[in-house]
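Got some structures for you, see below.
Laboratory data are not the source of any read-out in this text; all were calculated from the coordinates shown. No experiment lies behind these values; they were computed from the predicted model shown. Cβ atoms are built from the backbone, for glycine too; each structure is taken alone.
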Structure I
């Protein structure tokens, strides 16, 4: 307890799954948490749980694909708490069909790049402005094992690989001002978002190719397993770690 005492943490996608688990964990560790997502009712439900447990939380609805809304999240955080110590860039979407290159639609490309790549970049930019000036901070970008290995729908892979690239770039630029940036690459995780995927809609050719390069018999990760690693990277315990990409998948993609 107390690993984030006095810290202010912004968590995108804080309404469910990994983001919800991370927000609750951070609050228990002493952080003041700011949670954002598009679904306001779900955000308020998470906030109620955090407050009931004695934590302090601010709800700021946001669609991260909208740059002005990203600015508002950081602006309201500064107005309320006066600083931003941690950004967890967790918000993202999946392509329900795992579309291969010859089948991917413009709609899928635009949606995944706008949210997963551009949205993550927008949020990192606004948080970095504050952190660079303060000469302190930690950004944790939630990418995906798909962005690391290439196993997934092509637009999703592209969007999550972009997150890994920007992570290294941010870490390189900010190392001399004590602002760290690392990326997590979860494999399969049991969350409300992944549970909505329907087997009959998945591209069989892409699924077959992926199956040749991963051990699908190994366990699926839990949100707490991802949140625990986010907590470590966000905390001062990871003060020497920046620019790194960590895969969390029980070894399924070794």
Structure II
């Protein structure tokens, strides 16, 4: 269950009443790579295999995943590890590794209409109910492939990328959309996953933009309703002549 209910006392316009609100559940899960703990993530209790697979790929710890199993609150990932960097806490509040950032190569293109479509699909009924969730979507060859809602925006990206990893699809043909802001650590996840286009409803930071520029990622932010801003590699978005 992604949520539960909790009673409270609500004040509104001078009126007071008892309410029962829908509240998000959060749990701590340990991710082990080849038996070694690489993260302890606060997350919702869904798509846990995807979380494990996506985390090791997005953080650059491995280039492929052999298997993922879940035992209680432990996610067991087997993969050929290629980075021995130590964990650190990044601005998103998640765990990150200084394993470098891969360069994305893809001839994928997207229209302004498709950017707007991706943005619209990031909407979540669970978010509307609780107000406490981030959401990410992954499009593959123009169609919605995966969607995730979680208490952490970094988790949502790991989960949708993990779905692609487990399904074995070509991530260079994917577009990632998410609700959260895009500092360098978040942009790095898209780059290490080999995803060429990243759409966010929120803002980036200067280092997020710099990371996207260097990694070959088209970074699109402030995507809301019928507007968006492209910060890097605008050649992947058609009809952008000002």
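Here helix-only ellipticity at 222 nm (-39500 (n - 2.57) for each DSSP H run of 4 or more, over all residues; to 500) was derived from just one of the structures I, II, and that gives -7500; the source is II. With FRET efficiency 1/(1 + (r/R0)^6) of positions 10 and 234 (r between Cβ atoms, R0 = 41 Å, to 0.05) coming out at 0.35, pick the structure among I, II it was computed from. Only structure II yields this read-out.
Determine which structure produced the value 18 for percent of Cα pairs over 23 Å apart, for residues 114-217 alone, calculated from the coordinates; the candidates are I, II. This value belongs to structure II. Mean count of other Cβ atoms within 10 Å over residues 50-57 computed as 14.9: which structure among I, II? Going label by label, the one that fits is I.
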